[in-house]
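**Q** Each structure below is given as structure tokens.
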Structure I
């Protein structure tokens, strides 16, 4: 799995969505990664885009790519800041840590076994923040595990303003 290669090409593909609002809308309407997977826009869009650029997309990576692509379609803006930091910054702007901690803790409680629930939670959070970064979404899609959750927790809590 070559996440950096996927990351760069998916960033490039995402920029093409500005002119393809119908494709973005269809990807956004998919409620689960499986719904993204069965869309022709997924196979003809980002998967075809990757393959045209010489990226070997293994069939076992397609479900994780559908997960990431579906979430990317919800981002109105791409950022180089990790998603946990984006979420912390958005919550700090709203003025309180209690609600943000609740949202973030619910995400951290998600285990890798229920990808549909994780997808739904991340989709809501991306809609809340209005942006994301490709690397975090690929990380969540390919390896949502205890290590990833610890990394996200560190990024989130170190980005929050230090209180009492």
Structure II
């Protein structure tokens, strides 16, 4: 169930903002297609991020982010230090973008689960999702607080394209 995924992320990233919860939900439901305009741009973006990411907090190699376990966040720091196959990760990222069809119904259901956790007032959560719905559920960046505190560096991929067994929570 998505609620356990959200609680796990909140335990690891207690400074998550509503925007960061939405990003997690969006990635789980809609995939990463918005992030892959073309393979060469995806490669440049990954290479630049690997070169500039620096140190960050402990993270597992990968976290399941969808209730069915299909979508993963593969964290770049542990991936680079343990697997190191950048081409395989890039391939998984691009293949995910080309094959995953997102569902707004899943996004809405996951958002409803997040509202029921009562991590934020329901009125605040509802205002946020109404604004996102009006914009046709756009992808968003992590909040500034989240970026500063946790220095996120990951790629969203489908589990079937990620051949490594070590998966987090």
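**Q** Any idea which of I, II comes out highest on relative contact order in percent (Cα under 8 Å, 6 or more apart)?
**A** When relative contact order in percent (Cα under 8 Å, 6 or more apart) is computed for each of I, II, structure II gives the biggest number.
**Q** For the read-out helix-only ellipticity at 222 nm (-39500 (n - 2.57) for each DSSP H run of 4 or more, over all residues; to 500), a value of -19500 was computed from one structure; give its label from I, II.
**A** Checking each candidate, the match is I.
**Q** If you work out distance in nm of label points 7 Å out along Cα→Cβ at positions 33 and 121 for I, II, which one comes out largest?
**A** Comparing I, II by distance in nm of label points 7 Å out along Cα→Cβ at positions 33 and 121, the maximum is at II.
**Q** Here is a follow-up. Given a value of 22, 13, 6 for semi-axes √(5λ) of the Cα gyration tensor in Å, for residues 65-104 alone, calculated from one of I, II, which structure does it belong to?
**A** Working through the options, I get structure II.
**Q** Going by distance in nm of label points 7 Å out along Cα→Cβ at positions 9 and 89, which of structures I, II comes out largest?
**A** Details: I: 2.8; II: 1.9.
Once distance in nm of label points 7 Å out along Cα→Cβ at positions 9 and 89 is worked out for each structure, I has the highest.
**Q** A further question on this structure: For Rg/Rh (Cα atoms, Kirkwood Rh), find whichever of I, II sits highest and give me its label.
**A** Of structures I, II, the maximum of Rg/Rh (Cα atoms, Kirkwood Rh) occurs in I.
Taken together, the values in this text are just the output of simple stated rules run on the coordinates, not laboratory data. These figures come from a predicted structure and were not determined experimentally. Cβ atoms are built from the backbone, for glycine too; each structure is taken alone.
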